[in-house]
1. Can you tell which of P, Q yields -0.59, -1.02, -1.12 when log10 I(q)/I(0) by the Debye sum over Cα atoms at q = 0.17, 0.25, 0.28 Å⁻¹, for residues 26-73 alone is derived from it?
2. Out of P, Q, choose the structure whose coordinates give FRET efficiency 1/(1 + (r/R0)^6) of positions 82 and 130 (r between Cβ atoms, R0 = 25 Å, to 0.05) equal to 0.35 when calculated.
3. For volume of the Cα convex hull per residue in Å³, which of the structures P, Q scores highest?
4. Comparing Rg/Rh (Cα atoms, Kirkwood Rh), for residues 50-145 alone across P, Q, which is largest?
5. Thinking only about relative contact order in percent (Cα under 8 Å, 6 or more apart), which of P, Q has the largest value?
6. Compute distance in nm of label points 7 Å out along Cα→Cβ at positions 34 and 170 for each of P, Q and report the one that scores greatest.
7. Here semi-axes √(5λ) of the Cα gyration tensor in Å, for residues 90-233 alone has been calculated and equals 30, 22, 16, so which of P, Q was it run on?
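Here, each number is a calculation from the coordinates, and none is a lab measurement. Here the structure is a predicted model, which is why all the values come from computation and not from measurement. Cβ atoms are built from the backbone, for glycine too; each structure is taken alone.
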Structure P
Amino acid sequence: MPDLFLDKTPLFDSGWLSASAATSRDDVLLCIAEAERRAEAALERLGRTLTQGIPAAERDRRIDALLALETRGIPASGTAADGAVERVMMEVGFRKRDLMPRFHELAEQCRAVHRRALAMARDARWALMLERAVADPGGPSSPIQGVGTRYVKSDRYDARAARSLPPDDRVRADRFLKRLGEDPVPPELELSPLEGTELWGMKAGNGNRFILRRGELRGVVCFFVEDVGPYPDHEGGRRGALAR
């Protein structure tokens, strides 16, 4: 992932809004339209970058970069966009009040662009996590747990969890995992196969989810817990492939 997506505003540049109180009404409208076009174009570029293939050796680094993009880079860009629109709206809109609705439309479009970017980064990160769980599965690192549904942590799990979640979320995830061992599995855990993969998903608390695979250990069929990470809802209720 190029550093520019982490260190610079990826989706909006305040320089796109160069209008001032002296700018004519028509030129202000052109400026707003151009800012919207550039934001959409930046989103398309980001989408192309996120779908570029990478060597397997770079997978961990890309997952980390996507998580940083989702939690820091894109939110910072959204804050910068809000501030830029508000600044020009205060300077121009209050002198040309008939343009105020147009500024509000621009602000909402910028927010929508950033929401879509967050969802794209999340989905790209999650796809790589699924790919990693299939390509680099771990062995058992603990005794088999559970009564009805059995599970065991993979020896890859702790390192992956530490990279994806803060300590409080890891503690919460462990509490959710213990409930997997209940008989029957509580329906609120949403344990279910992930479409198009050989993997399973389940809630891990606070918008986080587990990645599991079915396996066998000492003749016992059980789940191997491979990974965990955030899967926040950036799309107003849709959770993509994990929706159930």
Structure Q
Amino acid sequence: MRQQKTKPKLFTVLVLLIASVAALGHIGATLAFTGPSTPIKSSLQPELNKYFLGPLDQGWSLFAPGPYSQDEYFTMRVCLSSAEICAKGSQHGAKFSEWRDVTAEEMESRAGNMFANRETKQSKSIHGRLWSAASDLTADSRAEISRPFIQGTPVFGVELNSAEAREKYSATELSNLRAYKRMEDTAVGFASLYAIEQWGGASMVEIKLRREPIVPFAQRSDENATTKPRETYIGWRDTKEFSQAAVSVWS
């Protein structure tokens, strides 16, 4: 009789111990993921990303002190003609796609599905990081990104890892430019894969990031209350090239 009572008690203790360790681990990981940048956090970041950016990924800004107050959309269009014809414009026969709201399309498939695959959140994730990177640029640099940089011409007109760039920009400005360029490359690559999926490919892509603020809480009862959308425009860029294996994985 004594043995029969001991076994369930020991099992309960083990379950509680495992649950406690798991809970403490989750709380610690949450504090590390949402906390300030530190050397320890940087070393753990890849594993933290795998844990927190999985199927149950959520926007941490849902919580105070900075809850979401706007809707974000990644929109794009492409030039379907060759690069040479696209560079000359529609008056020379260049064919362009319609503008596509990729985020709205993704949201259709995840509506009401809390277990939606992370692939339905890609454009929104890219939008937030690219918008932030563009916001860190100077006014002159922000004006430059709206220009077309095509047929191999580097964005900002200079290779950002060159000696010429180091002479042209301060260390801080160059760091911001490089951070922006990495995110722009990601966005252009995403748009290039989308173009392959939708049209079989394209030679150039044009991107607009749009933010639509929600009506402030104080004006919630005003049926005529409106807000003004904001946009970050990225001019024409050459599409990225991918191997068939990469395209298959993405699709």
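1. On the way: P: -0.65, -0.94, -1.02; Q: -0.59, -1.02, -1.12.
Going label by label, the one that fits is Q.
2. Values: P: 0.15; Q: 0.35.
It was calculated from structure Q.
3. Greatest value across P, Q: structure Q.
4. Top value of Rg/Rh (Cα atoms, Kirkwood Rh), for residues 50-145 alone, among P, Q, belongs to structure P.
5. Across P, Q, relative contact order in percent (Cα under 8 Å, 6 or more apart) peaks for Q.
6. P
7. Working: P: 42, 15, 13; Q: 30, 22, 16.
The read-out was computed on structure Q.
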